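Following are the structures in question.
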Structure 1
Amino acid sequence: MSAVLYDGAAVLTRHLQRVRHAPAITVMTQTMPIVFLLFFGYVFGSAMAMPAEEYRAFLVPGMLTATAAGGIMTGMLTAAQDSHRGVTDRLRTLPISRAAVPFGQAAADLVTTAAGTVPLLLVGLAMGWRIEGGVLEAAGAFGLLLLFRFATTWIGILLGLASRSEEAAGQLGSAAFMLPLLSNAYLPTDGLPGWLRTVAEWNPISAVTTAVRDLFGNARPPADAAWPVAHPVAGALCWSLLLLALFVPPAVRRFAGRG
């Protein structure tokens, strides 16, 4: 375990330097949520049944969760670039833990996401959103967001290592952008048809979004929803841990060349 942490810290430093010298992907993934927050908040907000200010308070936690789900795209693109440009093969030849390289990439993504969340929060505050709950609850909300981001990054790492080309990874990463649309991140699910509402509420993004809204004090979870949304904090934790259990081992095996 100590070897994984020590080697992972070295890989983390490499990825942070990479972001500093080539920040295009990071800038794009961190600025797009702000653009969408402004667009949804002021364009869709004026057409919603709820008041515009209430909708913007509803929207900000959803946008934070959608940003956390973006770990699929960034993890996939970064892993695919390293894999198809020979970086992964060179790293495999080094005397380091095989788990350290994907772990370092996921940790670096977590650091950049935490820093990139600050401008999004400031824009949300400027739009009228407020944290209505306590300090501990707010800290728990941020913790859930980072845990979910860490889990989704591992999904992206596995898909990126398994991709046939950088272009294929880019196309699949763009498709992952659609996942928050089939959740309660942007719109309430109570007006959806029965089967579609069930699908949306079993989307992990819905559980995390509802948990964040609840912990921030912006909205209470609906009692008639599916279990992950009716019990959002437990649902968010279960989904995040399940995703880590499903995707971390095969991602490490794939990096080691045994996938």
Structure 2
Amino acid sequence: MSAWVQGGTEAPSARAALADGWAMLGRHLRRVRHAPAIVVLTQTMPIVFLLFFGYVFGSALAMPGADYRAFLVPGLLVATAAGGLMTGMMQAAQDAHRGVMDRFRTLPMSRAAVPLGQALADVLVSAVGMVPLLLTGLAMGWRIEGTAWEALGAVGLLLLFRFATTWAGILLGLSSRSEEAAGQLGSASFMLPLLSNAYIPTEGLPGWLRTVAEWNPISAVTTAVRELFGNASAPADAAWPVAHPVAGAVLWSLLLIALFAPPAVRRYARG
């Protein structure tokens, strides 16, 4: 058994981490099947928001020269991707505080396997859950105006961002004091899309608030998805991540993974 498996500091190889993470993927998918409530909540709320904002507030929030529903659907897709923060946090906290991860640490496998398996399972579940939201948007009149390759790029960007936010949630969940604390913090994460351009344009916000909103990673990803779907172009006078949305969205996602994935693995290894 390697020093890493025994609790040392030797880093596992990438191949071992991927192989063991793939093995843990099945466990996390079965877990979702037996406890679907959180998935149903995070996947149905964006549809409720789409119907509510699209039909109830649609006329009041209409923008000159633009269809608000075409503006809204990409924003809700990104808000759903950002929900990886909440699901990652709550699932990791549940395993940590119920002793499940203590049992996993006794197994001869890479220390990255359990959090990696959770992150990969979350991305797969998110990909499936994205379909009803897309279909609802199409039924309401939203259309993909870009090319097929650009649309696939938008979906790939959404899944990359979901993967990144899930790692952030895993670290916070492993660091939480209790399941209840993780649940409260996870529920508060729904505020993050409100401080972005997911639901409203940032051009009319006060200067300081616009700066905060445009440096929110959600804003860059939302603008990139809108641009790739052909629904809107990036504003030229925005902050750099929003003015260069595809590059900004990829860089934000990679930065979040780099910031949260290694500490999450170390936190899991320490117990």
**Request:** Work out which structure the value 0.95 belongs to, where FRET efficiency 1/(1 + (r/R0)^6) of positions 186 and 226 (r between Cβ atoms, R0 = 30 Å, to 0.05) was derived from one of 1, 2.
**Result:** 1
**Complete:** Comparing distance in nm of label points 7 Å out along Cα→Cβ at positions 82 and 234 across structures 1, 2, the largest value goes to 1
**Request:** Out of 1, 2, choose the structure whose coordinates give Cα extents along the principal axes in Å equal to 64, 36, 36 when calculated.
**Result:** 2
**Fill in**
Matching 0.50 (FRET efficiency 1/(1 + (r/R0)^6) of positions 50 and 210 (r between Cβ atoms, R0 = 25 Å, to 0.05), computed) against labels 1, 2 points to structure 2
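No value in this document is a laboratory result; all are computed from the given coordinates. All values derive from a computational prediction rather than experimental measurement. Cβ atoms are built from the backbone, for glycine too; each structure is taken alone.
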